[in-house]
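Every number in this text was worked out from the coordinates using simple rules, so none of it is lab data. Bear in mind the structure is a predicted one, so any value in this text is a computation, not a measurement. Cβ atoms are built from the backbone, for glycine too; each structure is taken alone.
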Structure I
Amino acid sequence: MLYRAVRPLLFALDPERAHGLSLKSLDVLARLGAASLAATRAPRVPVRVMGLDFPNPVGLAAGLDKDGRHIDGLAALGFGFLEVGAVTPRPQPGNPRPRLFRLPEAQALVNRLGFNNRGVDTLVENIRRARYRGVLGVNIGKNFDTPNERAADDYVACLRKVYAHASFVTANVSSPNTKDLRALQGPDGLDALLVALTAERDRLAKQHGRRVPLAVKIAPDLDESGIETIADRVAARGIDAVIATNTTVSREGVEHLPTSREPGGLSGAPLKALATAVVAKLRRALPARVAVIGVGGIASAADAREKLDAGANLVQLYTALVYRGPGLVGEIVRGLASTGRAR
């Protein structure tokens, strides 16, 4: 109810400014112990995935809290896990503003943020300061000016820095807003990256006495052959999960909306069917030991069940929070609990 009242005020602001204001408000409520004003408590729907215990299967997708500045505020909403980032080795401003656009008629967003973040060292400091002790994923990428032939150096540098603080680490090779990044989904580039990451993970596991799962986040715009190639490389290299999917460069279904012509990745309701299809294809192509995390267009318990039925082990939200507000998390978890449809 509270979000319904303030949403018109937020939507009167530039989307990126409204985003920052919303996160700061959640931080204040969490510090005051008043998170119930924004969201009701989510029930426990425990699942075990990637060797980790999740209190429920509904997580926060990467991109909403790139620098990990709002972990405690977001944790108070009832998520079963959080994923922060994407983070790069060096700070970078991202693309010029404006770079975030609402499509209210389609319950969608277009963004071309471009891995804007304050660098991995700042993220690590923010994680250290947070009180949250639940499952925390860290999404890592490369700096925009690092050539693809040296991309593995950036991913390994980030993995090394976040390893001690992350429950799992995701290699983001699918943002459409960093030039040529998606080329890393090709067989040669992906295999080289996964070899480098798993070798470093093995070294760090011995050093820290624990094995941190690795995930790869892929695009929804891949053809059948591309998905099968990724599944093959992921299985061969000992990756623990695939996150499906990132935003899409397609504008199918929203071509009539002027804002859809903005360059960038489209997220929200128009992505739902495309992302679910990728989840289903991955589940058929991957061994059972490799988890699938479904993302894209989830705005209800029914949407979450659709991803789980397609083969996802966990799901993540982002865009629907903008339109439905923080109470959506508990609503989805309660819906899954009532039907016993978590894996």
Structure II
Amino acid sequence: MTRDHQTPDTATTAVAPAHRFDERRLYAHLKGRIAGLGSALEVRQFQGGTSNPTFLLTTDGAAGERRYVLRKKPPGALLSSAHQVDREHRVMKALEGKVPVPHMQLLCEDPEVIGAAFYVMDYLDGRIFRDARLPGLARAEQAEIYDQLNLTLAKLHQVDFNAAGLSDYGRPGNYFERQIKRWIKQYRDGETEVIPEMEELIATLPNLIPEEASVSIAHGDYRLENTMFARDEPRLIAVLDWELSTIGHPLADIAYNCFLWHSTRSSWGTLTGVDFATSGIPTEEKYLEAYCRRTGRSGVAHWNFYMAFSIFRLAAISQGVYRRILAGIAASNRRAENNAPELSRQALAILRR
């Protein structure tokens, strides 16, 4: 199986030295809290991702081998309001049965167990598409995968978050104002150099916020690589990586999702080189039209702002990732490369279109 549509278990390694913890203490904590846990526990680390370290737990229960996924805060000094695994656990638990998410087993906020807060969820056996161009797949399957991606985001944005018990999961209203302030602070906390384009975005974006008051659950990092599909059909079975989720603005989510049509980096996801006339993958325009149809919108005004904001936020995140890589505490072994300058230039260019 190629890396382009690998399953998570093919991308695990021994736990990295920076992320090791006392596995015996973990097992002692899980025993009795997870039904059917066996007499031993093997821990391996998933590769990919740069935020919250994620691990595969394998146990030999009475019913045979069982697998779970553990996700925890990273070690070291953390940026404010980042790496909140308790929020990830809460939102996925609340959304079970409403949108595809893994089943949550438990949350542990006691740092004495393995050194940081963590949660455990069921392991799902499916496909994660690392290459958004979906090489090797038939045109019809490519089309269905992108349609499922679009449909699931539309479903998420129509969930009644009050009825789901998430009324206090974020503050409705003034979403972009608050988000811009947050990501300016996150950027400053991780700043390693002066980036003129970031400075211009910081000065300009707050004055361009549209008067569009939509409110929904926002995933915050919705892209193909953060979803999982069934092995034997193009059916989306899980949305993953909810760290940045909140009660927010749906147009921030769809714009971030559509960055895929502008990205040139395979590490994030890119559609560079795709022939949309012959591929099953839709154009950005068609993808956005499908989302609007499913959510009852006639279109999206101020699209350049939403896209520029999404890329600005990604630049701020990238700056923090770069700082963690330099400090040796990133959740992956990526080489140190700061993507914030390139992303901020791209955001500014889109804002000026």
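For this structure, a couple of remarks:
- In this comparison of I, II, the computed figure -0.21, -0.29, -0.39, -0.62 for log10 I(q)/I(0) by the Debye sum over Cα atoms at q = 0.06, 0.07, 0.08, 0.10 Å⁻¹ is attributed to II.
- Of the structures I, II, the one that 0.20 was derived from, the read-out being FRET efficiency 1/(1 + (r/R0)^6) of positions 119 and 231 (r between Cβ atoms, R0 = 25 Å, to 0.05): I
- Mean count of other Cβ atoms within 10 Å over residues 167-174 - structure with the largest value, from I, II: I
- Between structures I, II, the greatest calculated value of FRET efficiency 1/(1 + (r/R0)^6) of positions 95 and 319 (r between Cβ atoms, R0 = 30 Å, to 0.05) is seen in I.
- Comparison of I, II - label where FRET efficiency 1/(1 + (r/R0)^6) of positions 39 and 207 (r between Cβ atoms, R0 = 35 Å, to 0.05) is highest: I
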